[in-house]
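Each in structure tokens, the structures are laid out below.
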Structure 1
Amino acid sequence: MSVLALSRSRRPPEPRTPAVSNTQIAMVAVIVSELMLFAGLIGGYLIFRLRAVEWPPEGLPRLPIALTAVNTLVLLASAWPMRAALVSMRANRVAEAGRAATLAALLGGVFVATQGVEWFRLVHHGLTLGSGGYGAAFYVLIGCHAVHVLIAIAFVSVIALLARRGHFDAQRHAALEMCTVYWYFVVALWVGLFGLVYLY
């Protein structure tokens, strides 16, 4: 056997690409842990809700369903530019992906700002954290989701900035993919919370 053939036979095998990347595993872990958090919060909310004779209690304002329904549509609409950002990146239209992600972040900002206005009005009409189980359950559950939307907005904003600076391309954009998954999670979670807290 020649020296060349011997050296080829001893060459280490090529590293295999894992079926699931570390980034994907990390995002699954984040979403599972947050699902557990919200399961606990929803369970606490339901305990207050099912034990109450009257919901909301007498003297406390009702939640603004119409305004929140429109705000829900705003958040749902934000999922479209996030998908567009991912599709554009996969097609190597990097600048277009950055613009689409920026639009998603702006729509998320509109959603949070509208919730802030809603909360200001509710506090003005007497619904506070100290308004018994009704106020506490509402603000803790909906406030926790608002914090997650803010985190998602920050995540998307960083991704949009990096995309505009050319840090991603059609082959390297795992962060954008995971950002999109997280954004979908936050949007889907809100749809469930809206039905439970505002409509039930």
Structure 2
Amino acid sequence: MTNIPVARSLETIAARGPIVPAKFGHIVLRTGDMPRLRDWYLNLLQARIAYQNDQVAFMTYDDEHHRVGIVQLPGLAPAAAPTAGLEHSSFTYRGLGELLATYRRLKRSGVEPFWTINHGPTISMYYRDPDGNKVELQVDVFETAGETNAFLDKYYPENFMGIIFDPEEMIRKFEAGAPIQELYERPKLPPGMTPWDMHRP
């Protein structure tokens, strides 16, 4: 078999339409205490180590080679007050039951969310890792982007943040057999409140 060169054209590729990423790859965090941060994410995501040495740890929870990377850098200052930069990373579960079971597992290990909110398009729980980085664990409420966009257009002008919920109450309702769509339904803002009243930085 001979290797016969075949001409390619980037112009032809570009002409097919917008070129977008095929998937989201991974996040990489820098830290002064790699083992502590590594163990926290292994617990949070029930992940496994793909590769590690004394300076780096790469972990995954699916068929991707790594989803989270931790890099040990000497002399890093502790995280200060919020500045411009990354707000949070997010991981999506297949269903509400998986999200609630993960909440319960993490709580039993001493890891609890600082913010639980029904955004409307997602049911979300926010955590802080040992370095103060925010991590969102979520489940999608709608099956299609069209349904999500319709919700945003209709309800986000009034409330772009969401409504805080009690995860223990949601678990009680879930285990009692309440319809999933009922658990997904986002209440209206209480009178006199603004979307920022629902925010927990």
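One of 1, 2 was used to compute distance in nm of label points 7 Å out along Cα→Cβ at positions 78 and 158, and the answer was 4.3. Which one was it? Of the structures listed, the value fits 2.
Here semi-axes √(5λ) of the Cα gyration tensor in Å was derived from just one of the structures 1, 2, and that gives 45, 21, 11; the source is 1.
A value of 29 was derived for relative contact order in percent (Cα under 8 Å, 6 or more apart); which structure in 1, 2 was it taken from? Answer by label: 1.
Give the label, chosen from 1, 2, of the structure having the highest value of distance in nm of label points 7 Å out along Cα→Cβ at positions 30 and 182.
When distance in nm of label points 7 Å out along Cα→Cβ at positions 30 and 182 is calculated for 1, 2, structure 2 comes out on top.
Comparison across structures 1, 2 (criterion: percent of Cα pairs over 22 Å apart, for residues 118-189 alone) gives the highest value for 1. Quick one: helix-only ellipticity at 222 nm (-39500 (n - 2.57) for each DSSP H run of 4 or more, over all residues; to 500) came out at -8000 when computed from one of 1, 2, so which one is it? Working through the options, I get structure 2.
The numbers here are math on the coordinates, done by the rules we state, and not lab data. Everything quoted here is computed from the prediction, not taken from an experiment. Cβ atoms are built from the backbone, for glycine too; each structure is taken alone.
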